[in-house]
Structure P
């Protein structure tokens, strides 16, 4: 729930999604927990991004329905949907020559009425989004001159400027080094905790997913294998079923969340006891 008490119900019921007649998602039910961080994980081509696109009304279901507050998203006025649900797709494309400031400013379009002029509120929202993503110093730069990591942070800034109650992000840490991955995920965590924004994102890194998720959804072959709190969801059996991967699961020494340690063909001969001891180190705390 957002600070102003707003609550939304975003869900999929009996959802089937297809590309070119080929089913990618089949018979899927998912109620997005309001006011929480939901992370969707799974192997490549399992339907994660496709599901996110359906929530944003970019893909019409073959069967089933996606609803926002009980209404089919395909029946909602575009502006109404855009004021509640924001999407950062996997590979967004910026208009040629557009500057960072102008691109982030486009996040305010859903809040611009037919005759409404650019306001001080819009200016503040854009500046805040730029500062939050450490891109304020890039405001005058053309987007196509930026590095991949810089562009990714600028797109996140545009999504933040939209100020929606629900934010969908498809692999928001793509192209980012580990420092900026953590900064972006910390930013989204803060956005959720301080403003009550419901976050739904697709991540590939299982350990970051387990660390930042309140609700974790594991998908495979177009279906949900299991969902729930990371501690209950991330098990050796689930990793084997969803990813076909032999792995050790141990507590993350920093967060206490589940940490997945892949075995692999060349590193699976160590005993589990010695492997567990290798990941059970706790950081030194001076007393």
Structure Q
């Protein structure tokens, strides 16, 4: 198991052109744990992940990885410690699955160094873990949305980082593959101590799989803590604007949110 790495945002202010999305945000990601960021659309979840991975430069404040500002670290050094699966990534035309997954090994390549047996091992393990080994020779652009998403996750795994950020990793996946991917991330955390931070839209999957939840509203952290501390009816109302009931999940013993809509009665067929 690798040593846990800390990731902290301090007074983070980020935006696009004239529009601020995050302003003065403070956040600590528990090292060596699985964190899920939840919130309504356009609340700043993806922007936060992009800033933490230094794809977006802060206008104020900073993100610290083990006490070092990520925007001041050499790019290759950061890529060996922190990996990102962004929303809707794009692959070069005609690239095969194995070649795309192999690109995850670039941060570990030395100048003029040959491809190593360690690179082979990392790529093979990532392909097997995401169940896409049988697609290795297929062009990525011929795959279904769900298959492509698993290939991108495989590339992130092949990068073999101590911190892994994933923006909606279950997008395009059916329920079976959603569970398989989340199980895989838990296995990765258990086996290597990888700090996992993921944006999820499904509150119940977030509560079941994450050790730590961060609920965002309007570019700010509304609540953070264990699923039991965060997933409560008043938080769901504040974050998503919907009434709900929260019970204990009989499978995981974690909180389970049941949304309450306008139609609350059982409808029966009339003969």
Structure R
């Protein structure tokens, strides 16, 4: 049986894009570098102790005292392990990739909720994006953007965006039809129905998508470090390459601390929203 040259077709598309879309990749590289470096500069310009205090106050306000105390202890531990700068690099990558994933994912999720055709078209693509091994995304990322934070962020966005699209669409589809009909009866426009009824009621589900997006971004930290993204993933890879248990464990522990903090804070925001609704 003749083998279909699927891999060669994909390779042709990638090579074509490299030649004809170089200007686009250069522009994306510039924007991403400015975004990530801007976040890093802001956080590194402030002394760690001040950031810890501010985060403690913020978490206490949006969550509770226990989580705020645990967050402060975790951040102090990261600072004590001398992994503060690497953690900031990782945080910048996570925040930038999450922001880009949300900017693209939420509108696409709304589109899938409002169009059956878009929903049927998007679901197989999302299945493909979620089941494809994350390492595969590194190949075109490196070819398009070279080594560094940009290809790492590119691969992270592709890997982390599907839950945002799925849960945004699901949340809007679950809005009671009676409320939408009532809005129609009062003469609301499509935009008014979306902004004032559907999105507010779907917000807890959308926030769950945001939470999943952040967690998947964190899961890509070590993988992105393989192509020069830096951050805590580099610490883990260095520990692995040198069989250095202490270095690898400390880097992994810092990633766990960041994951727990971000996960609990976003969950608290979701719970508060559910109570209000």
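Values quoted throughout were computed directly from the atomic coordinates according to the rules given, and no laboratory measurement underlies them. Given the structure is predicted, the values throughout are model-derived calculations rather than measurements. Cβ atoms are built from the backbone, for glycine too; each structure is taken alone.
Here are a few things to note about the model shown:
- Test item: distance in nm of label points 7 Å out along Cα→Cβ at positions 124 and 196 calculated as 4.0, pick one of P, Q, R: R
- Ranking P, Q, R by mean count of other Cβ atoms within 10 Å over residues 92-99, the structure that comes out highest: R
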